[in-house]
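J.: Below you'll find a set of structures to go through.
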Structure I
């Protein structure tokens, strides 16, 4: 980093520096809006009515001051207003989506209307139901939507949107984080208005045909009909892949294929997001423009570029509707729409200003998207690509040395490399792993999406009304087979996935703000952003994981020993245990992590020592019988049944019920505890 340039930049007076950025300050609007949204989600409790009123007054005062005070101060006041607005927008959205959440374990009759069909991580078919009826629960306390996984023998019905079904099953509130500061599924479910999740092992029966429950589900039913038609034409994995990219329905893809796509960094091809929307609208735009250009009398008199933009906008809107309108697709369509509207207004279509407008609209509509990996990865890739290609476009001398025929290949390599580097930190922080050969897989697979699959999808859509959609699907099939073959081969390579440990909460915000400052700010002071990024990465490498973790139901305990976590159980609490190992950056299975304890998997007593801890985990109905001999001073005893206290530090299910999962560390010889309840605070989605 040029230190002299940085020092020279930092000598600028702040107001003078702001004045020099006057033409680019609009790019910072979504940044400060996002800071406000992030602050709301980081609050330990919901703001009071007086605090909400104070924020509103602060916004009004900022706007008045911006009107009255010198122009040089306006950007600073605008930043304050945007941060306050971000807090209010996020709070309003959280309150607006409020719906009942089941507060206890329920077993009994379940009735509802099918609104979504997908698959769980265990590859079980999963139904999302609305218009829910639960025995003994009043309507005003019944969740708006629930999700049940179908285990055991099923197949008595063919699930489809609108079908009213009934079964008997187990339900509970959405899962709390597996550890303090971990992924909060309850928060995610709150914004999805998902009030309960569970499973059933008995048959699901039809109460009313899908036609009777079709109100409000016309588009979704159309999606599923198209998905069924695609999978009938292309059976197997190819049909499941085609259905996913055309309609967003992933229920036809086996979990084994999904895992291969994740390990090869090709899972993004299934998400109907920026890549698909961009390829589709770009192809339609080019096709319409070329078609009109072939008619010279019309091309000379009509604004064919704007007509093509309108056609692409309509095609993108239909694709959004067909895909189910999920957050990722909405985000992609807004970004594409901003760019196509720029074409209609004779402005530059692809620019940082267009990206900033799209980001602002998304944050105002769905502020919760800020804390989701899809939003972060999408905009990280988009901002980086626009910035890099703008720089390449300006560097004409360097560009002139590359033959024109080689530019498509160079562009593909640059796109994959830049997008991969930009999204790598987000992927590592969100999924705790990096695909080592992701660049190779994307170079081999992505070109087929643009050159064959998406054009063939448009052809299938055009020919569908006359029953010839099979022509387009037949063209897609070999390309999809190639992508699946690439994912299978790359995922099987030795070292295909590198485990990454979870960073501290401040790392990703610092890294993101540093990168944005480096890209958006003009002048030598921009290099301060690179310094912030370096500090964030250094902080990541120094981040430590909790020494002792205890599951919320006391089913499993994990103690860090010699930089590896030893688990007390080989099978119990598998979801939680695997989550801990992923966050540790440990690629071991639960069974392997338990083997480190050198205890037999069937034993009821597991004794773990290390890192200053002496921990005993007792499991089973007769666990309390062993307490008199094992509950010694200075020892932590975790037991899965209720027991009376002794000289040890005893942790029972009742103790964990109010705190959730716990994490313990030893600091300066003192035992320090942090719980899920402390980390999450008193929030709308926290539950009772």
Structure II
């Protein structure tokens, strides 16, 4: 089987799972929809592996394959539009489909048990399969046309999944917020594509890349503007400041949705986009610098917020935002392989952390506040072990995967020198913050005296709340369709959850050995054909900087864990004293740097005012009153005059006829004169 055939089948499998579950929702019973959805993604992963080996069997210079099913619109002779349904199979897209299908398969497997009992079970797996299909379409797209389609599909699927519990007002509000912010990004992507297409004359990726030096030689400003607009799309999808505010609210969706969005799919789309467009960004360094600076700011801002958030899933969400900041900074600064390496390892440990969080939330009967959790270490040993593995990897402690990938990013960024040293230093500050807030979460949830739910679980009973409440607002909820189901599941009692989490724990532990400095560079070799045209293609060699970075990263990771242990375990009450001493900073971080308030003042209120003005003044007075009302008034007046003239008297009609004849005769006399 060829690599392109396998890639088309990768797309077909989740689409088939979506259709089967969507059409069979009346006849599928029990957990059958879950297994159908999981098998569909497992088949996609198998075909991704086939595509990998088929691509590796070709020479390095022959590993960029384009396959088209049909032309959607081909009028290249007149306008240059060549919108084809075509995919690009190369090492970058194959890496992405391996990560997306592999991690998504485990999330589906976890969901089979986790969502059991929810009244929207079949609908959930139809949405989940559609989400994976959309992401695969995005990463396999061979041109801007199909990229935009996949980009929009991912946004629509995220809305469906975030607001999955549609009778929960906070969930629907979060879904709308995510959709609107991502539409802003979609607009940036489309406008950026127009800027690039206007001068390149093609929508095809490879054609655009090959002609960038010629087509934009005298249009550098247009290229920079187009790429900054593409970055708007990347920032919205990957939750970079200031377009990040949707991401924490997205935690209103079921926990497997959080894992899928944060681990390997939606939020990594921006990282993939920048890496895919690297030939363009290297011709517009100003745009690339914007990406690197925004990524750096994001990782720091998210890290500070993570220190004070008390919602378990939101802590992990802000860690995602921070880690995506590392990736965006990396691929914008030319550290393409390092950024993608971190994308892969992050998918392992972040999916693991969300799954472990879901297990813990199940033990708490849906409660997500760290203020209510403590002492689960003995009651949930497997979940605790998974949290420890994920936490060590996220904190960058050797030999776990996050240690190698994060430090490779900072090494390459620092090696460039100049102002990049600021990014280098900020990256290590972010690493310390990451270790502190990650282990703050773990120590608060698993150490200390057991909370009532933990004590009940130690006695052999899984806690089920008599009254189901929204964890965000405390309001009482039903357990019917559109609300979370009445059942709760934990990894200690569900084999499918335990298997999925166990595999991810192993990958999070050993995944970093693909790229050990001075020892292995498997990912460099695999991705080399994609980045062969890059001026950053050669990996820098500086043993001293590598060693210093690895030591510093390990020390900061362990130091962060030690700080968290002292503050939240060894000396209880330290956190409260720090809040009082640094009250201003605490308010700033708790209020998420006031980005929501700024968006409200600068964006939401002005547009609402414009909307009200348009509806109440322009539409009602001018359109309805002057245009529509004026036209109808004129017609009514004319028809009334005509009706008045139709009085039924013959002499009146004869008089009007004579007046008309006199008028016509007078007109011709004037013409003759």
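None of the figures in this text is laboratory data; all of them are computed from the coordinates on show. Everything quoted here is computed from the prediction, not taken from an experiment. Cβ atoms are built from the backbone, for glycine too; each structure is taken alone.
J.: When you work out mean count of other Cβ atoms within 10 Å over residues 231-238 for each of the structures I, II, which one comes out largest?
T.: II
J.: Work out the source of 16.2 here, i.e. which of I, II gives that when mean count of other Cβ atoms within 10 Å over residues 199-206 is computed.
T.: I
J.: 21.1 is what came out when mean projected area of the Cα convex hull in nm², for residues 135-446 alone was calculated for one structure; which of I, II is it?
T.: Answer by label: I.
J.: Going by distance in nm of label points 7 Å out along Cα→Cβ at positions 111 and 495, which of structures I, II comes out largest?
T.: Evaluating distance in nm of label points 7 Å out along Cα→Cβ at positions 111 and 495 on every structure, the highest lands on I.
J.: If you don't mind, another one. Using the calculated result 249 for volume of the Cα convex hull per residue in Å³, for residues 63-310 alone, pick out the matching structure from I, II.
T.: This value belongs to structure I.
J.: Further question on the same structure: Which one of I, II has distance in nm of label points 7 Å out along Cα→Cβ at positions 527 and 591, as calculated from the coordinates, equal to 5.5?
T.: Going through each structure in turn, the value belongs to I.
J.: Further question on the same structure: In terms of mean count of other Cβ atoms within 10 Å over residues 103-110, which of structures I, II is highest?
T.: Numbers: I: 14.5; II: 28.0.
Across I, II, mean count of other Cβ atoms within 10 Å over residues 103-110 peaks for II.
J.: Can you spot which of I, II the value -0.38, -0.75 was calculated from, given it is log10 I(q)/I(0) by the Debye sum over Cα atoms at q = 0.06, 0.09 Å⁻¹?
T.: II
J.: Taking helix-only ellipticity at 222 nm (-39500 (n - 2.57) for each DSSP H run of 4 or more, over all residues; to 500) from the coordinates of each of I, II, which one would give -21500?
T.: It was calculated from structure II.
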